[in-house]
Structure I
Amino acid sequence: MDDAPTRTIEGSCRFRRLRRFGFPVEELVDADGRVAALGRDGSLRMFFGSGRRVVPADGAEWRIKSMTSGRHIVPIITSPEGTIAISGPLHARRSYGINGRDYGLTLIPMGRTGFRSSGEWVLRRHEDPIAVIDDRARTVRADEPVALSAVVMAFTLITHGIPGEGDPMPRRD
């Protein structure tokens, strides 16, 4: 069984762009070096294609793909051993739940959402903030250990959202 939840981030880390093509396209780095390498990003790749490739520093292979959950198509992170993390929309617009095998977190924007948002998001365990994510600077500041899969999923949700999350009810034509 994959021990993905034990892969954690604590302190500060950031995404760094490496190249336009090939693998990896970008990497997540902290003070000690590479935490994970990531392949090309894109909604079509994740929601309809083979998924975005993620390789943590220990060499495991993950994919960010999608599955249906009720009326939504939600991002998930999988490995050959099974599902590592799954997400879903919360009641407030642009707020999400992220669940792993041994954690449950919420991802909530700080300040306003929309055209002039601050670009900062908070990951919470219950009501306690455990990490702040700056989408513009592509950084994470974790006050306590946060699962790597939750951080990768948070950036996926911030970037792509969940298709159809703004519709209160599905429509029939």
Structure II
Amino acid sequence: MPAIVETLFALIFSAIDLFRGSLPFAVVFFLLAFVGRHLRAKLQKRFKLSWVLSALLVSFLFSFIAVLIAYVAPYIISAQFASLGVVPKELSPEFLDILSFFLRASFKLIVCAIFIAFFSMPFLFLGSYIYAALEKRKFNRYFALFVATYLTTVVLFAFLLMYLQPLFLGFFYFLYSA
């Protein structure tokens, strides 16, 4: 087979894998978008915020919850394997050490959530544009929201896989090791 045909098949199958692999995440993002849409509208109405600011706040809230779960989950999972006996007084951490750890962890969580919130804004704009375009064509609201979420998820994963791998890995390094 010529090299061009093999390259073409590789591109086609890679695109199919991208669309197929994005589907489970699109379902999760659809549920988040469904809840986030209502939460954003309530924030916008109650505090008289612009669309951008209310979307950024909801994105920060969801990002903070996701980062918190990702950061705390390894501690919870590993707690069952630790011997939970009494720590001798000489080896137990002092209050300032515990407070320092908590403040550093909180700072990392907030910085990571802010990063994700700002990083997600172009994708929120894209999803909002697709949703508005589909809604103008008289599609069902939920179908339009799912299609917009799915296409935005595909674009997000394409960017993450092709261009932003070092940024993605650096984010996890900062969250867990820095």
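Here are the numbers:
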item: Answer label among I, II for the case where FRET efficiency 1/(1 + (r/R0)^6) of positions 103 and 143 (r between Cβ atoms, R0 = 41 Å, to 0.05), calculated from the coordinates, equals 1.00; result: I
item: Answer label among I, II for the case where mean count of other Cβ atoms within 10 Å over residues 15-22, calculated from the coordinates, equals 10.4; result: I
item: Entry that produces 1, 8, 18, 22, 22, 16, 7, 3, 1, 0, 0 once P(r) over Cα pairs in 5 Å bins from 0, in percent is calculated, selected from I, II; result: I
item: FRET efficiency 1/(1 + (r/R0)^6) of positions 55 and 79 (r between Cβ atoms, R0 = 41 Å, to 0.05) - highest-scoring structure of I, II; result: I
item: Source structure (of I, II) for relative contact order in percent (Cα under 8 Å, 6 or more apart), computed value 20; result: I
item: Read-out helix-only ellipticity at 222 nm (-39500 (n - 2.57) for each DSSP H run of 4 or more, over all residues; to 500), computed value -3000, structure in I, II; result: I
item: Structure with the greatest value (metric FRET efficiency 1/(1 + (r/R0)^6) of positions 7 and 47 (r between Cβ atoms, R0 = 25 Å, to 0.05), set I, II); result: I
item: Which of I, II leads on mean projected area of the Cα convex hull in nm², for residues 23-94 alone, largest value; result: II
item: With distance in nm of label points 7 Å out along Cα→Cβ at positions 63 and 111 derived as 3.8, matching label from I, II; result: I
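Here, each number is a calculation from the coordinates, and none is a lab measurement. Worth saying up front: this structure is predicted, and the values here are computed from it rather than measured. Cβ atoms are built from the backbone, for glycine too; each structure is taken alone.
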